[in-house]
Structure I
């Protein structure tokens, strides 16, 4: 199936995937563990997975796991947007050099992504150069658009010479601001990059902006009937906020004569937070709001014909290993031990997870399915 047909099919759900079960990526998920995850995601309609790097074994093991499942069952269908991580020179040190790239590391990432895309042409449909690689708040590793453009050009040249599967689409997945949603990032280099990618993959996170840019989040009206009405209104505003950021990118690209597919490469909502998004902060993080955001974003994206890669499939405890209840660990639809969050409760009731498990645990509801207990952790946005 061609990439455009996959990305533009609203029945093919897309999601960011990481199979890490522990608080360190040094412990890689096994192929059998990845197969558990794939069966869970496939059971509820997910057909496109996004990954972020190829320097860990997880990416190649994911592709192998999909390939083996396809061999076992000719009806099994799963595709991958394969990420190649891009770093600046001296990234992840006290003195990152944002004016240069880590050439050796980046070249290795790109070469491995090419190898995997060629090895699994029926699975790898997109290669993404970098993840939030040019947004300046990624202060430990960001690069300039020129670095991303160089590698996009390189991959497009490989496609033309058929050293890379010509049917693979090339993009770079980055924050909406980096794609011209903010005038700070607009440049001739960005214009050239936008011309060279096969489609634009942009990120939007109203969850984080409940703290950093909270105007849309704070309740200013007293006309709501009750707490639930107030929360639903806030979550509709959150989805609208994301679509507004999408439109900023779309309008900018149109203004420079570029009209190509734009998809949301990442958006999501955390279900737990003891940091600034919790009960003592913006009160954004809980399973109920997470479910509403998921619902409203899917509706809005379907309306405008945009593919939305939801972040993420499973909670990953390595992301903020020093704070197990930190929000970055809790963006998944499922907990690490395989409990289905409120988003997924209806699927549990429908029996879609029958016979499936994660880490030896059957797929059961969080809060033991008790809505009263869940709502005790739900707080309305500040006014």
Structure II
């Protein structure tokens, strides 16, 4: 027996931030990062709170790849201020941090119900609708994905006004993160009809609107559609989980601080090839791995169908590489020019071990060995 459930109420479209004036809370802790705290965009959040007479305070110590010590500071702030709701404003780091701050604080002092409203300022993580949160242990140089229904936000507000100023490079990285979420949900061993429908719609939107949003940040229609795609993909992978791509990307981010979406994008061609068991020398077969059919369906949604399944999957790999080139995302670690070859190869063994232990890897459609993962990391160098 299976089940599918969506916990989060989603408000989207023009003027959706006005929802903040209507939320049934009186004492709000706004959790964000230092950049957002100084941005004029924060007024888009605070003005509705002020108009409706709500009290608020701001915790602004969120950093990328949130480490445990920053989460602890947020817990202390929450236990001191005792809000009846947290409003998380930012990318995945701010929203993930808010989830953990609420959860950990209420474990220390369960003083009452505390709502969580997530307002993403990038179209990427889908964290506003998921039960996932990622925390970093800098000492171990590892990222740990935590999963609990209690981490899921109660509400999400998707307003394109907050993403119009996102620079092209971030639009590219986060957009490919959305694509990875949707693609891994489509081939996950936990996939189902409901998660697949949402993931496939997200892929359709990405195929039409990601490059538009990248090329013109003021294209509000494209921005809103990518916001929707991110949310749809988030709901999809929240139900179906993810795969090896995320398991490996988490290690690249923890070890070398490569932006999460960029790490996912760079890994995608290699992971698609591994999961479908194709390479440049593959010949047609009578039977393929189950993931080949699912990848071929995604390719067809993107308008890439070819004369057989293996060529259709190859066209999907080519499309990913095309998107990376169009949006100036490096195709290899060496192209980045920021990591030495010795440092990278010395880390591969530990990263491979950690990737296999990562919770996302458990639902990958093909079970990898440590040697498989090391081979992908090695090929990613150049």
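Read-outs: derived from the displayed coordinates by stated rules, not from any lab. Since the model is a prediction, treat every value here as computed from it, not as a measurement. Cβ atoms are built from the backbone, for glycine too; each structure is taken alone.
Odds and ends about this structure:
- A value of 2.0 for distance in nm of label points 7 Å out along Cα→Cβ at positions 262 and 326, calculated from one of I, II, originates in structure II.
- Origin of the derived value 17.6 (mean count of other Cβ atoms within 10 Å over residues 62-69; candidates I, II): II
- Which of I, II leads on FRET efficiency 1/(1 + (r/R0)^6) of positions 46 and 310 (r between Cβ atoms, R0 = 25 Å, to 0.05), largest value: I
- Test item: distance in nm of label points 7 Å out along Cα→Cβ at positions 150 and 182 calculated as 2.4, pick one of I, II: I
- Once mean count of other Cβ atoms within 10 Å over residues 78-85 is computed for every structure in I, II, the highest value turns out to be that of I.
- When helix-only ellipticity at 222 nm (-39500 (n - 2.57) for each DSSP H run of 4 or more, over all residues; to 500) is computed across structures I, II, the figure -17000 traces back to II.
- Among candidates I, II, the computation of Rg and Dmax of the Cα atoms in Å, for residues 22-165 alone that gave 16.4, 50 used structure I.
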